[in-house]
Structure P
């Protein structure tokens, strides 16, 4: 079950998170231009790898915020087991990528 409170673990860093996501969005558009310009395959793959690393960093930051904020709140509400199961499922989905 998703947490329905109005604040999230990433709320304090929301502007930084949004800026990072906009930067990643720009990188994706750059790859689109590279393909349009028939750039060398390895150069395109290198950029894709950089984007994946950037998204992984965002995901780890969100997981950290979730562990420090959302899970803490869930434990205070007596939902520690549910929150741990939910987080581990999210980690599992992230690790299955590729």
Structure Q
């Protein structure tokens, strides 16, 4: 399906999402950004400072977007399918963390 296609379910979307993350360095940028976002969310919970939520968003999306623009050379899927993309990023993160997907 083309990049602008709108998927109706996650099962259809996830293979497309993985294809958009073929470059290992892009996946690493995602992993680092997502890990930084998780750390910021934990810091927000500990400090009760909501500014950490902004840091979580910037680090999470920033890492992903750097990976796409510098290494993958494509448009992040979040622009076309934000909710599926957010979910897919965490599925991909878990698969990298558990060794099912190389990073």
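Tabulated data
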quantity	calculated
Structure responsible for 0.65, with FRET efficiency 1/(1 + (r/R0)^6) of positions 27 and 75 (r between Cβ atoms, R0 = 41 Å, to 0.05) calculated and labels P, Q on offer	P
Structure with the greatest value (metric FRET efficiency 1/(1 + (r/R0)^6) of positions 35 and 83 (r between Cβ atoms, R0 = 30 Å, to 0.05), set P, Q)	Q
helix-only ellipticity at 222 nm (-39500 (n - 2.57) for each DSSP H run of 4 or more, over all residues; to 500) from the coordinates reads -24000; which among P, Q	P
Read-out Kirkwood radius over Cα pairs in Å, computed value 14.0, structure in P, Q	Q
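Read-outs throughout are calculated quantities, based only on the coordinates presented, and are distinct from any laboratory measurement. The structure presented is a predicted model; accordingly, all values stated were derived computationally and were not measured. Cβ atoms are built from the backbone, for glycine too; each structure is taken alone.
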